[in-house]
Structure P
Amino acid sequence: MVKLYAFLGNHGREHRGNRHNVAWQFLENLPFFGSLRWERGFRGRWASRETDGGRIFYLCPETYMKLSGDSVAELMRFYKILPDELLAVHDELELMFGTVSLKRGGGLGGHNGLRSIRDRLSTPDYLRFRFGIGRPDHDDVAGYVLQDFKAEERRRLEDCVFPKAAEILAEIERDGFDAAFSKNQKVNCLLEQELSSKVS
């Protein structure tokens with residue numbers, strides 16, 4: 001069972017709309033976000049709520065991306081959460097925009113936040129919820145991930161990607177990660193929406 005959802009991003013107003021902060025943007029679009037009572041601690045903002053499966057924690061590290069593991073490991077240590085009970089929500093260059101994907105462990109894809117978590121937990125074997133942002137057609141990857149989404153991308157995230165991702169998150173909480181993974185290993189939200197509109 002997932003006990004901790006860690007939403008990776010950079011704090012600060014200037015980073016709010018960045019591609020690198022898509023996880024925080026997703027969190028703020030979740031139906032229950034407004035009912036969460038946020039607190040400061042564990043080097044970030046965190047909240048929890050009771051579900052049928054027990055207490056679930058939500059964490060936004062405020063250490064900047066490259067030190068996300070400091071915040072995640074501190075909360076996990078305090079509440080005795082195991083690596084396979086952690087799900088990191090993050091942006092993913094290797095997935096095209098509009099795609100979401102669940103993953104169990106594996107490579108880090110050059111993501112500094114994931115690397116920091118691995119280093120602090122001494123294992124890469126934690127769960128991932130990936131939001132595709134696509135690769136740029138130039139070599140300035142750092143500049144690309146720190147740019148804001150374009151207006152049309154933002155519209156597609158809010159109208160299509162985030163609602164589908166919220167459904168998947170609800171499946172994880174209701175049925176467990178493995179069950180959700182079997183149906184949602186990789187989902188092209190934009191294609192699903194297009195096919196649905198043609199059927200209707």
Structure Q
Amino acid sequence: MMTDVKSEMRSIGRELTSQGLVIGSIVALMWLVEIIDIVFFRQRLNLLGIHPRDTNYLWGILLAPLLHGGVAHLLANTPPFIALGWLVLARSRKEFFWVTVAVAVISGLGAWLFGASTSVHVGAGGVIFGYFGFLLARGFFDRKLVSIVLSLVVGAIYGYLLWGVLPNQPNVSWQGHLFGFLGGVIMARGLSRIQ
């Protein structure tokens with residue numbers, strides 16, 4: 001009996017360590033890119049972000065989540081990225097991968113299609129809002145008690161994020177936030193149908 005408990009605890013520890021490495025590696029990459037951008041490029045790497053409706057910058061959709069408008073921007077994005085990303089990752093690595101890629105692309109396309117033509121969109125906000133939308137909607141589409149409780153807890157803690165999908169703050173990519181959120185909802189619906 002004791003060996004079963006110890007074995008289970010070791011297994012949980014290994015899984016948490018593995019999840020921490022996944023999330024930690026992504027966050028470390030975002031911080032490394034930001035430090036390199038500040039030290040060597042004086043924030044000019046941000047020009048590789050999303051330039052709305054400019055086909056020469058379509059690839060910015062893939063780079064934008066790694067780029068940030070300074071340390072304060074990245075500091076604001078890091079805690080919700082870790083918390084919400086880990087909650088998505090806790091279900092399944094494969095699900096985490098698909099949700100992350102899908103919401104990054106959908107949020108980037110939304111910013112590219114509907115952003116102001118003179119703007120450049122950067123930051124992991126679209127991915128964060130995608131995780132948020134996914135976790136909120138997963139309980140609705142799954143209809144499983146654990147998913148419903150998780151949706152309610154995420155809504156209670158991070159419900160304030162919903163204001164970020166409205167055009168109420170200058171220099172904030174509400175388009176990326178809105179489409180990231182919608183991408184998360186789409187992924188929650190799609191993945192609940194597969195399982």
Structure R
Amino acid sequence: MLLPTIVTNEEELEQIYQLNQQNLKSNLSVEERNEQGFVTWLYSKELLNNMHRLAPSVIVKDEEKVVGYALVTLKESRAFHPDLKTMLDHLEELSYQNKKFSLHNYYLMGQVCIDKAYRGRGVFEMLYQHHKKIYGNRFDMLITEVSTSNIRSQRAHEKVGFKTIHTYPDAMDEWNVIVWDWYK
């Protein structure tokens with residue numbers, strides 16, 4: 001049975017790390033990336049541990065196996081996550097609903113990934129609904145970025161309720177900044 005929950009131990013972080021590596025853009029063929037989507041950033045075990053200490057990430061498990069994750073990334077993570085610092089610096093230059101992002105109460109979803117054998121079974125929706133259940137009383141919105149070339153991910157996020165508010169290129173890729181505003 002599939003169960004949405006939060007990370008509670010090192011073994012779950014290890015399984016997130018393994019899923020991250022298996023679905024990394026650089027480890028997949030062009031066909032797989034186009035058909036199945038991909039993740040762009042490699043998260044080290046140290047980085048995952050540091051992020052988890054600030055706020056546990058959301059996972060879906062099948063018995064003891066982590067079959068999907070959506071990383072919780074608080075703004076405070078910029079102190080030890082250089083890629084996030086770049087993203088946040090860019091984001092905070094933007095406005096949403098006529099207000100600078102720095103004035104909004106939000107956090108970031110650092111990455112979402114689902115085991116290939118579990119895709120199409122509602123895991124993506126479970127991850128995000130659990131985000132809202134766990135963190136909806138602390139934050140007004142969830143923000144992330146999706147590569148414009150990752151069509152599958154963009155569509156899945158839109159189905160949950162995310163809206164694209166900005167697109168920009170950087171040295172790595174072109175990104176859609178997407179927001180799931182829980183109280184709009």
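Derivation of every value follows stated rules applied to the coordinates shown; laboratory data play no part. All values derive from a computational prediction rather than experimental measurement. Cβ atoms are built from the backbone, for glycine too; each structure is taken alone.
The figures follow:
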| quantity | calculated |
| --- | --- |
| For distance in nm of label points 7 Å out along Cα→Cβ at positions 143 and 175 computed as 4.4, the structure of P, Q, R it came from | P |
| Entry that produces 17.6, 65 once Rg and Dmax of the Cα atoms in Å is calculated, selected from P, Q, R | Q |
